[in-house]
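Bear in mind that the values in this text are calculations on the coordinates, not laboratory data. Keep in mind it's a predicted model, so treat the numbers as computed, not measured. Cβ atoms are built from the backbone, for glycine too; each structure is taken alone.
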Structure P
Amino acid sequence: MPTTLEQSKIMDLRNWYLFFLLLFLSAFSENISGQEYDPKTTTQKFASVLQIINFAYVDTVSEEDLVEKAIIATLHELDPHSTYISRKDLKRANEPLTGNFEGIGISFQVYKDTLLVISPVPGGPSEKLGILAGDKIIKIDGQEFTGKKLNNNLVQEKLRGKKGTTVDVSIYRQGRKNLIKYTITRDKIPINSIDAAFITQPRIGYIKINRFSRSTMDEFHKAIGELKDNGMRDLILDLRGNSGGYLDVAIDLADEFLGYGKIVVYTQGSSSPKRKYKSTFRGEFENGKLVVLIDEGSASASEIVAGAVQDWDRGIIIGRRSFGKGLVQRPYYLPDSSVIRLTIARYYTPTGRCIQKPYDEGYDEYYDDLAIRLRSGELTNPDSINFPDSLKYYTPNHRVVYGGGGIMPDEFVPWDSTKYTDFYVDLLSKGVFNDFVLDYMDHERKELKKKYPTFAKFNHYYVIDETIIQSFLSFSKKMKVKPIP
């Protein structure tokens, strides 16, 4: 029989978990009493399991760890984008949308006991060396870095560090027989939304947005104001590789291109009533020609903008089919200040398209989708994509657009695989480009300054001729990087 102290401990534990689970379940719905709900088969049942484990299990266990694993497993059963973030990880999880840090500059996920690169941060050390989305980091500083013990905290400890310090990583990349070795010099990783903004040709501006963060609209207004001052009348908006961010920021950006009163997007879920978001009077670019660039890495908030532009015939979408994330998450804080980002609704484009790609086949199929697209030929041939008539929608100008699994562009651009040849990858991974430029500048700096006194003159007249190309190839051989026959 349990002692009085043990009974008290069990009751405290049971009451705490009941409180926690009731709070957890109440987040699923604004009116939980309207659902079928039997405590004997839900909260009480789970609390009883924990009570029995705590009292009778052969070894000492951490109730906190058990609860966290239970939450993660529960969310895993819902959809690929409902996630749990511990209190320790919360600040770091929000950094890409709110701040900056020092490290190697990647967005990552621990997937199947392996560290998967979701995307390199534009302008960061990893991108400069040629690390790609989909790469798997197998070793860090010569030590195996896979297995069940791998978690976010361990990754942060190994890859973050002071600016100027280095870390060696070995990466597996599909199609390569051997691991690719990189020595990455850590740096301060700026979390800017806009990578580039400039005039490409007379009257044509270009803006590249890498994410939808809290600073995006301020950066956009500054960029487009400067472009207009330089004579911009038409705009290329580059959302390639933009994995999303805040829903309200995406709505604000789409608002810049649409006239008053147009639906930008609407959301709806079983516990979330339909909500429409419409454009206002404040658009900064409602009349010029607009092109939006997307690819398979454009997701979520990017798809909201591209979908609104396409559905209202406001501009032309160019590129490849976007990722296909049409789910809306809302953060719910738990009693210990950890958070679940729970999918509460689907979003729909103005014509009514839901572009969330299927996830009923499980996580593996969902996250292998891009590899499946490559194998099927979709990334190089648009004819490999077949949409059923049930996914057809019509814009106000009677153009056909499609729902189901992403935004299909109006003009298709095939994937360019030439930039990822083994020779090119080796040049990047070993820093040959950077080293050659530094060496070249050391020898030619005086002559270059004399010939090109301003950047504008250099940008207009400088030509990379055959002599420089041969010099580069000779330099790469000295660095023991040779073209692969």
Structure Q
Amino acid sequence: MKSKFKTTDTFNKIWGLNYWGQRLNDWSELPPRDGIINPGWKLEWERYSQWMTTDFLAWQAAIVNEYKRPDQFVMHDFAGPPRPEVNESDVVKSLDIAAANPYHGTQDQFDGEASSYVGDYVRSLKQTNYLITETNAEAIGWDSKEQFPPYDGQLRLDVYTHSASGANMVEYWHRHSIHYGQETYWKGVLGHDLTPGRAYDEVSRTAHELQRIGPEIVDIQRKNQVAILYSNDSYYGIEFMKFSDRVNYRTILRQMYSALYRSNVGVDFVLPESKNLSAYKVILVPPLYVASDAVLAKLVDYVKGGGNLVLSFKSGFCNEYSTVRWEMAPGPLRNAAGLHYQEFSSLLRPLALKDDPFQAGAENRVSDWAEMLIPDTAKPLTSYDHPFFGKYPAVTRNSFGKGTLTYEGTVLSDKLQQSVLLDVLKQADLTGPDQDLPRPVRVKHGSNRAGKTLHYYLNYSNDPQTFSYAYHFGKDLLSQTAVDQGQQIAIKPWDVIIVEEK
């Protein structure tokens, strides 16, 4: 605190600590975390906690770097990232390789999304390939109430899900199920009898495939044109001033990611400090509640330069200290958004939207929060079907410079969110045959070390699926069969096809 603020008067002013007699006149008066009632002070404490972890891991990495051989590397595995308790983007600066431990639903709950979400985030941290150091082998659980061993094919399909996202390794927690302790039912590749069974056979089959095709798929490079901006500060800022008990920063973040994933759109993650925003045609921004003027100016410049920004409600409301701005909301974003507002309202029950312009059907509704948007230059895309709120748009779009800013002033239903984002992607010429694939089929694209394009088709269902292959002539690396453009391809349940273009 001394290093950052120099004097107590600085944060007394920034956080308004005269209010309710919270003023601190000496460094010895700093209160502990418990009982703090000022959101800015709470946020600073979370940043400090993150810094302690970052500093500790950097110290450990420095020791290892003194002794490691030239062929060795420093790695750390993140547990279920992104996790706001840890500043992962700072931690990776001390690492050679990032890794993660993604656990996920199985059987009918396995759709590849949890594995892909973690993979896309970890890949983005160092913008390179990563490792999976733990994931499901058989059923998992700290008791035996929810033992759901994967269906046939799901272990193998998960490996290729990670490979398509950029993982250079997948390993399991753990080799064999243990016979004591809290994780007795966190099953391994081998069961409690240590005898090879169904899971072992599937892992063995996959390993032998990787021995054969590994050189063609390792070090895959993803070149995505869509990104999601992730902000730890905004997560905490909203947690300290909740607008809903049901919806929060992470639910909107995950909703946006799910909409892209279900639409077969590849995605990277960027951070407020990222400098390469112009590399993306579309950037989605969950509620950016806490952000400096400089970060907001960077988003404005992104739009002005030709980018397409999708901005959530509450964005731009507070500065980097979680202090509400004095300017008319949404603060420095006003010109780019083409709107302003002074009022907002909690919603006791969902509201329908007029005329269903995004064809969301039964999900043509919003909930929890509504900003009373007043367009300046923005075009209303839809408004509330309500006698009072009906005069305010729910979603707007503004042309600014060479780009566009789509503003969501409320909490959209899942179907509505997907429809709005697909509309933005279509405007940016980022839709095509991938969006016409059968619902359970996901496709991921990249290039291998030889510079050849790879297309992973993954079937997350119990049923065979058929689709038309839309890309250049190639071969399926697993079956070694030729694949022609326009060819109808049948993919088995819980199976994968990897086409390498010639």
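Here are a few things to note about the model shown:
- Origin of the value -11000, where helix-only ellipticity at 222 nm (-39500 (n - 2.57) for each DSSP H run of 4 or more, over all residues; to 500) was derived from one of P, Q: P
- Entry that produces 43, 32, 21 once semi-axes √(5λ) of the Cα gyration tensor in Å is calculated, selected from P, Q: P
- Highest-scoring label, criterion being FRET efficiency 1/(1 + (r/R0)^6) of positions 228 and 388 (r between Cβ atoms, R0 = 30 Å, to 0.05), among P, Q: Q
- Ranked by Cα Rg over 2.2 N^0.38 Å, for residues 396-451 alone, structures P, Q are topped by P, which has the highest value.
- Which entry (P, Q) yields the derived value 19.0 for mean count of other Cβ atoms within 10 Å over residues 148-155: Q
- Winner on FRET efficiency 1/(1 + (r/R0)^6) of positions 140 and 372 (r between Cβ atoms, R0 = 35 Å, to 0.05) once structures P, Q are ranked, highest first: P
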